[in-house]
1. A value of 1.5 was derived for distance in nm of label points 7 Å out along Cα→Cβ at positions 17 and 329; which structure in P, Q was it taken from?
2. Consider the structures P, Q: one of them gives 139 for volume of the Cα convex hull per residue in Å³ as calculated from the coordinates. Say which.
3. Where is FRET efficiency 1/(1 + (r/R0)^6) of positions 257 and 433 (r between Cβ atoms, R0 = 30 Å, to 0.05) largest, in which of P, Q?
Structure P
Amino acid sequence: MKPARYATPRNPKRKTQGQMLQRVAENLGFELFEWQKEVANTALELDDNGHFFYRTCGATVGRQNGKTTLLVFRIALELLKSGTMTIYTSQDRNQARHKFDEHVELLLGTPFKKRIKKYVRANGQEALYMNNGSSYRVVTPNSTGARGLSVDLACIDEALTHDLRLVSAIQPTMATKPSAQLWITSNAGGPYSTLLQHYRKLGHEKSPALCWHEWTPYKDDFDMFDENVWYEAIPTLGEEAGVTLPAVQEAVQTTDPQIFAQEWLNVWPSLVTQTVIDADKWDKLIRHDVQIQNYLVFGVDVSPDRDRASIGAAGINGAFTALEVIESENRIGWLKDRILELHVKWRMPFVIDSGAAASSLIGELEAEGVSIIPINMRQYGQACGSFYDAVEEGTIAHLGDIRLQTAIEGATKRKLGEQWAWSRKSNVDITPLVACTIARYALVAGLTAPEPKGAIH
């Protein structure tokens with residue numbers, strides 16, 4: 001194994017529980033990869049009081065290198081202690097539950113089974129209880145998922161899908177535990193991966209408060225067909241039970257170059273795009289004194305792969321159209337209920353692009369009595385152009401929401417007949433931008449919704 005490009009160095013003066021984690025893995029019938037040993041030995045260093053020196057530990061590596069098994073062994077180590085609580089989350093609750101089941105099934109197939117008191121699989125109550133009073137449970141990756149818990153170990157898997165609000169929700173749960181740890185694992189993210197971006201930046205800056213390991217090519221300007229580069233970025237390449245050379249050789253020949261670089265070599269997509277809207281102009285439109293008044297319209301957008309969704313709002317205040325991101329989250333399981341909640345409170349229409357992924361909700365929402373303003377492709381192009389013009393004219397007001405700002409900075413154009421529109425092939429999550437764009441368009445164009453088909457709640 002070649003050394004990680006970015007790695008917190010092991011301090012040999014400190015004791016570590018890394019060897020203990022290794023023994024746990026061996027007792028469960030597994031041999032750690034070398035990179036897993038390196039991460040464990042550093043991440044589990046102890047201070048003079050016998051507490052973990054690092055309260056936050058992050059590791060990023062390409063797919064199929066053993067991130068999941070490393071987390072399982074770290075969780076098992078915690079569960080062997082008496083009276084501890086471990087929580088786990090991933091892209092969304094469904095994915096977290098799936099991974100949780102995988103973790104538990106792995107443990108149930110080992111001598112660890114004898115230490116388990118109860119395994120609960122009921123939806124919303126997933127948990128593993130140990131004879132020693134320790135527990136392991138799934139939490140929803142949002143601001144309320146871990147509320148009320150007192151946590152010793154928190155694991156955020158696939159961290160590329162989350163923003164920093166998740167950490168802000170989890171950290172208070174560990175505040176009273178002197179040896180608590182947050183573990184963050186993922187492969188490379190993109191501009192929307194604000195949580196991972198934050199800790200990656202700290203890791204590259206060698207922050208003393210963070211244990212960080214990242215395997216990726218040693219040079220930004222690399223040849224993806226160079227076998228040496230593969231060994232730099234794929235730490236299990238050539239190891240027994242690790243990634244095989246023929247698998248990489250096939251992938252580099254058959255996979256989209258950007259996907260190969262991100263998924264296999266742990267390379268972040270370029271954050272450099274041809275920005276449509278000038279960042280300085282956008283920043284000058286931040287107005288905290290302008291509130292939405294008079295008339296309110298909501299916009300709804302879902303990403304093509306349905307992994308992100310946003311609700312935006314637009315309202316008139318004098319010469320300004322005021323914009324606000326109401327909510328933006330992973331997946332779409334939350335979306336319908338939130339729309340119905342806003343419908344009951346405001347009784348205002350929702351704009352949806354009838355040719356986009358969010359259109360699947362139109363029938364259901366209309367059946368619930370929600371006023372829907374559908375727009376077509378031509379209107380979507382008009383909405384994007386009108387939004388751009390309003391920025392240039394300075395007639396938009398916004399609150400400086402980081403989600404909308406990130407979308408603005410990374411959004412690109414696509415041709416739409418004689419018009420252009422926000423490209424959904426952008427490397428950023430543009431759903432907050434699209435939601436606000438179409439909400440504003442319906443407002444300024446005076447679009448109205450047809451009579452609702454369903455009952456009014």
Structure Q
Amino acid sequence: MKYLDITYSVKNMPALDPGFIPFGVWARAYLAEATRPFRIAVERDHGKITVYETRLREEKFAAANMRFAERLVKMLLWSAGGFRIYLQGDDTIAAQIRDAYRPGGAREFDAGFEFDMFERPLEVIICGETNFPAANESPIRVGGHTNGCRIGFDAGGSDRKASAVIDGQTVYSEEVIWHPKTSEDPQYQYDGIVAAFKTAASKMPRVDGIGVSSAGTFVGNVPMVSSLFIKVPRERREEVKTIYDRAAKEIGDVPIVVANDGDVTALAGYMSLGTGCVMGLAMGTSEAVGYVDAEGNILGWFNELAFAPVDLNEHAMRDEWSGDLGVGCKYFSQDAVAKLAPAAGIALSEHLTPAEKLKEVQKLAEGGNPYALAIFDSIGVYLAHTLSLYEMFYDIRNLLVLGRVASGIGGERIVSECQRVLNEEYPELSRKLRVMLPDENFRRVGQSMAAASLPDIR
């Protein structure tokens with residue numbers, strides 16, 4: 001196969017998406033004959049800088065060079081996060097990328113997201129060798145505390161989960177359907193959070209701390225950007241910023257720690273496995289990713305891979321929020337199931353929510369419907385090829401797959417198909433990487449249980 005004059009090889013394609021061009025596979029073929037040094041750095045809060053060194057091909061591959069560099073920058077921006085991008089090695093490509101992140105440019109959404117996160121404009125700086133910054137990473141330890149009576153809360157886009165945990169043992173858990181992404185009034189989300197807190201609190205003699213796993217990016221307990229509040233007007237942003245701290249006050253003067261749901265997924269994996277280099281990937285309303293290193297530390301990265309590139313097909317499904325094509329949320333979420341259903345010959349009512357569409361397909365799969373099973377098989381193929389991409393940025397030894405999409409036989413098919421493709425096409429990666437599903441209960445409420453361990457109760 002060939003894309004932008006770069007020949008690449010894929011033995012296993014998703015049966016329901018034959019136009020899929022896996023970014024990781026294509027990138028590795030591109031790099032095989034790339035010789036010109038090109039460096040990218042992304043700076044975030046407190047002077048933390050992530051540096052990625054790569055190569056470009058000779059200038060006759062102009063279109064491929066631009067595509068590779070632009071997608072790589074986007075991958076780093078959504079994995080590490082930051083308010084400043086440094087580029088060095090090709091001023092022409094760097095200038096084009098800078099233009100893409102300006103107002104009105106192709107990556108205007110990405111720049112706006114970073115502005116909302118850091119409350120400062122995104123900058124793209126073209127550097128020479130002498131003024132390119134040095135890496136400055138600072139991994140941090142979070143969670144893993146089990147003493148006392150704790151509330152764990154997982155705020156998803158289609159359901160919320162709460163657990164009551166006493167000295168590391170879950171004594172109660174619940175799942176409640178809710179629709180935060182459609183509400184313009186943050187009082188709806190607030191009432192749902194408080195109700196979950198109070199229900200969990202009622203199952204314990206006291207509450208010593210609250211841990212929250214929530215979609216979005218955070219500074220402390222403040223959700224700077226979160227899809228849970230996507231419909232809330234900007235003029236009510238301050239209500240959103242304080243929502244978790246205010247809800248905790250309804251329980252009492254207890255410590256509360258809020259963390260990105262992807263990081264809590266990775267923490268859940270670390271606590272379950274007792275080993276590091278864990279990537280947690282939750283397939284639910286969107287794709288939530290987190291990572292802990294060999295010592296059990298988080299990197300302090302965004303890990304918002306829902307908006308990172310996966311597929312280079314220029315006719316791939318467009319993400320309605322970011323406006324970009326081929327990003328992770330359309331491959332590892334409820335939307336992926338709905339996207340693949342027509343190709344499988346499964347008609348789903350447009351009146352159903354994404355969560356309801358997933359349930360319909362899961363019912364068919366549990367009944368042995370081969371077309372429904374093919375949907376989960378295709379997601380498994382997506383996952384295998386995408387792991388070859390993620391491995392370029394993370395040292396992954398254990399992948400824990402969670403979320404509603406991974407429930408039941410569908411999750412089993414995703415993992416088995418992923419493992420099959422890894423064995424056939426990526427033998428080295430297959431030998432070092434374990435792809436796992438936790439038990440059914442842990443798959444559904446594991447994040448809320450791990451979230452309970454976030455506060456350090458003295």
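1. Attributed to the structure labelled Q.
2. Numbers: P: 167; Q: 139.
Source structure for this number: Q.
3. Structure P comes out on top.
Bear in mind that the values in this text are calculations on the coordinates, not laboratory data. Predicted, not measured: the structure shown is a model, and the values here were computed from it. Cβ atoms are built from the backbone, for glycine too; each structure is taken alone.
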